[in-house]
Structure P
Amino acid sequence: MTHITNRTWTTADIERLKHLVETGVSAARAAVIFRRSIVSVKAQAKRFGFPFPDERMLKRERKAREIQTGF
């Protein structure tokens with residue numbers, strides 16, 4: 001069962017989150033790294049101006065690459 005906590009985001013957390021977004025890490029993986037909810041991680045990334053890419057768009061791009069490469 002998940003419980004609500006009130007931990008603040010440090011400057012180091014924000015910088016690490018920005019790096020993770022820039023390197024293509026998913027919101028789910030970032031949530032595990034920070035031990036926070038996916039919603040919290042997505043909200044902070046969006047708040048500071050580097051939102052995670054839309055998951056539906058990523059799936060479309062991945063599928064298009066798979067079709068092109070034959071995998």
Structure Q
Amino acid sequence: MTQQPVLTNRELQIIDLVAQGHTNTQIGRRLELSPNTIKTHLNRISRRLGTTSRAHTVAAAIYRGYLKAPAA
């Protein structure tokens with residue numbers, strides 16, 4: 001049985017903002033981080049979840065229970 005990847009609170013915060021449609025620049029401004037730092041966090045999240053795009057990362061985060069699916 002494989003263990004669920006662990007995401008930090010900051011990574012969860014970032015993936016939630018990505019799911020809301022924010023760009024790296026917008027997320028960086030909101031969290032007082034550079035867009036490059038956001039990009040680094042997203043690369044780490046993608047590696048842990050085994051994803052290759054922002055949409056795939058958000059879908060994997062929802063599937064694994066890190067995020068709630070948006071209301072229809």
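No value in this document is a laboratory result; all are computed from the given coordinates. This is a predicted model, so every value here is computed, not measured. Cβ atoms are built from the backbone, for glycine too; each structure is taken alone.
Tabulated values for the structure
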| read-out | value |
| --- | --- |
| Comparison of P, Q by FRET efficiency 1/(1 + (r/R0)^6) of positions 15 and 63 (r between Cβ atoms, R0 = 35 Å, to 0.05) - largest value held by | Q |
| Read-out relative contact order in percent (Cα under 8 Å, 6 or more apart), computed value 29, structure in P, Q | Q |
| Parent structure of the calculated result 0.96, given that Rg/Rh (Cα atoms, Kirkwood Rh) is the read-out and P, Q the choices | Q |
